[in-house]
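Down below are the structures I want you to see.
Coordinate-derived values only; no laboratory data. As the structure is a computational prediction, the values presented were derived from the model and not from experiment. Cβ atoms are built from the backbone, for glycine too; each structure is taken alone.
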Structure 1
Amino acid sequence: MTTTFIDDIKSFVADNSPANVTVSLTGIDLFQIDTLAGVQSDLGKMDGTVLPLALIILALILGNFPLMLIPIVAILTTICAEFTIMYPIALCVQVVSFTPR
């Protein structure tokens, strides 16, 4: 919904601003939408590379497959708990996916 509204505003500004005037939009909503694709791509690459590599290294160090079930179950439980807790919060409060330095 926010993305559609912002796209409509961008179209309106592009169509109705005078030729000699530069109009720009700013705000946290625009920043989040512009950075969302990059964040999703970066997280996908990182999680797809680092997590399997870390599990392989842990498996080599432990040398025991049944012991590997403990970190795998812990990771899955953490992910499920995080989404279960954050989803209702994100519906009520604006959650920012970046942190200031």
Structure 2
Amino acid sequence: MSEADPAPAATPKLKLIFKMALILGFLLETAPSKVVPYLLEHRYFMIAIILNLPGNALIGGGGGIGLVAGMSRLYPFPKYLLLVGLAITPLPLLFLAGKLP
């Protein structure tokens, strides 16, 4: 007879969170300078800045940035959607306030 496993099976969401934590930990450990760990720790803020930089079309525009962010698996999809929503909010607000033609 086999004993029942005391630990419940990990759900797919927990597996994804664990995998993301492993990837982020590996990147933080192998980063060559002090700047890269800072960028990895503040990755949501950095994506928001990159989306709002003039000339981001040179690196693929919003779609290319989103594709690379998704392929890196460092950004859960719901948080990424919230991030994009907050990053693009200033422009529509300025337009509605009449500050833009």
note = For FRET efficiency 1/(1 + (r/R0)^6) of positions 13 and 61 (r between Cβ atoms, R0 = 30 Å, to 0.05), structure among 1, 2 ranking highest is 2
key: Top of 1, 2 by FRET efficiency 1/(1 + (r/R0)^6) of positions 53 and 93 (r between Cβ atoms, R0 = 41 Å, to 0.05), largest first   = 2
remark   = Value 1.67, calculated as Cα Rg over 2.2 N^0.38 Å from one of 1, 2, is from structure 1
remark   = Value -20000 of helix-only ellipticity at 222 nm (-39500 (n - 2.57) for each DSSP H run of 4 or more, over all residues; to 500) was derived from the coordinates of, among 1, 2, structure 2
